[in-house]
1. To test your reading of the models, identify which of I, II gives 14, 49, 32, 5, 0 for P(r) over Cα pairs in 10 Å bins from 0, in percent, for residues 83-194 alone when calculated.
2. Out of I, II, which one gives -7500 for helix-only ellipticity at 222 nm (-39500 (n - 2.57) for each DSSP H run of 4 or more, over all residues; to 500) as computed from the coordinates?
3. Suppose distance in nm of label points 7 Å out along Cα→Cβ at positions 91 and 107 works out to 1.6; of I, II, which structure was it derived from?
4. Identify the structure, out of I, II, from whose coordinates FRET efficiency 1/(1 + (r/R0)^6) of positions 59 and 75 (r between Cβ atoms, R0 = 30 Å, to 0.05) was calculated to give 0.75.
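Please treat every number below as a calculation from the coordinates, not as lab data. Owing to the predicted nature of the structure, the values given are computational and were not obtained by experimental measurement. Cβ atoms are built from the backbone, for glycine too; each structure is taken alone.
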Structure I
Amino acid sequence: MTRNSEVRSGYDPARHPIDTGAAQAARVDDFLLGGKDNYEADREVGLELLRRDPTLPGMLRAQRALLTRVVTFLVRDAGLRQFLVIGPGIPTPSSVHTLAQAVAPESRVVYVEDDPVVLAHARAFMRSARHGKTAFIRADLRDPDEILKHPSLTATLDARRPIGLVIMDVIHHLRDVDRPHDAVRRLVRWLPSGSYLAMNTPAADIDPALMGSLAAIAERGGITVVPRTRSEFERFFVGLELVPPGVVPTLAWRPDTKPEDADAVQAYVAVARTP
């Protein structure tokens, strides 16, 4: 691998051991999608979630398809070549750098993650295109200044050119006491003019009973899940220019074909441009 395509990770297995006895969100998702990177604690939570809602694997696949549409838009239509991705999850063929570099091989991506499972997989499996660059740093959205001062960020991304800030399948793991709106606002203020913010969240107000029960199951398994209403989600985009169709359910954001039921995946998504 060339220097330009190097993937750097802050993961040290000796300092950050993986706790296989506690469920973890990325591993539960992996189980629900039929993967092998999960443990008994993850499977226990996943099975209880499936008993409550057998359609969850389809919802997760729809969320991954959404990421493909979002990144494709940002690269092809918005012309972005740089991305800051918060909480990417276990690497897959549809990771942001893979999607972006398939269209523009020179794309540069910085991943931010504090989960040792994801960091271990990134170290083992993530590879960048030869003409691009990908870095993987250990930090937490709760401390945006830690992200912004990390040397891998400035070494990989040019803060004078537009950047895509991608926070997908993450914000619901922060409680209100974590001040998620302030954390996102701090990162957005750092972005150069003409950058974009892409976010999603489980919806608290499409089917409150179902989403409430799923969140309760996850919480009992030790995984924080805080669904948010449309109005709570819209607050993340104050002062930004929403890209059509605005704040909508997952299946309604620039779909390849019109969905029969846009609310079938109970989550909101939006993409917005910075001034």
Structure II
Amino acid sequence: MAKLRIMSNNIWNMDDNCEVWRALGEDCSAEVRMKGIARVYGELRPGVVGLQEASHKMIDCLMTELAAVGLRYAVQWTRFTSILYRPDLFELLDSEYLLYPVTMEGYEGCFNDGRSKSLNVAVFRCKEDGHVFVLGNTHLWWKSSNPADPSFQRGSDEARVLQIGLASGLIAKYQKQYAGPAVFLGDMNCGYRAAPVQLALRSGFVHAHDVATEYASEENGHHYCYPSGHKPYVPQPFVNAIDHILLRDAPKDAVRRFDRYTPDYYETLSDHYPVYIDAVL
């Protein structure tokens, strides 16, 4: 069975430099930040990467930088949730894009700003041994269900639960068609104990953190990096993490390592540090 390194990476939807960064003598433009993201992939060499907040310009810059350092990746493009994969390792057999609903019955307001919240499904065949697996890359609704939070919007957890349900169903469709395990990953904008992640676990998924046989990071992999500036990464508990990797119908000991990559140079690249697994599927 093939050994795989699969990653989830929210790369912060920011195409151009910001006034605050410019005043600090820094640059958060896509051209600059994607050089750092390409460095990460050069150091870790993931076979598949589920991207979130990946704008058209950022994908263009990233693919250029990857080629410049001799890394060959193909891209399964969708709006903000593209998937990168190494064509020397994988063949893309099938795919589908699901845009989550913008509105939700019984609740006021928008639950999909900029049409950025979606699911990108890709079915891959491992060239090494022919095994097939389904990858679901997602970005869920971001606002808080806590009335004390400045980003509170009533129905936010309910929106994420709805999105998880839709994602689980579509991934199951391709699992049935191709008779393979599934990896479901992305920025789910909620912690491990929150209702959306718990729904996924009740839907047959297991969290890679819980089943890793050799190592599981206990950090959250999130820090302050926004148009208003950036701050050093200070690890918080795993249960507070909002970037997750889940598996369904994988072998019991499939996940060897669950980790977050937190090099010092990443501080100015994105508010989300990459999370990845080493697995045998």
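1. Matching structure: I.
2. II
3. Going label by label, the one that fits is I.
4. Label of the originating structure: I.
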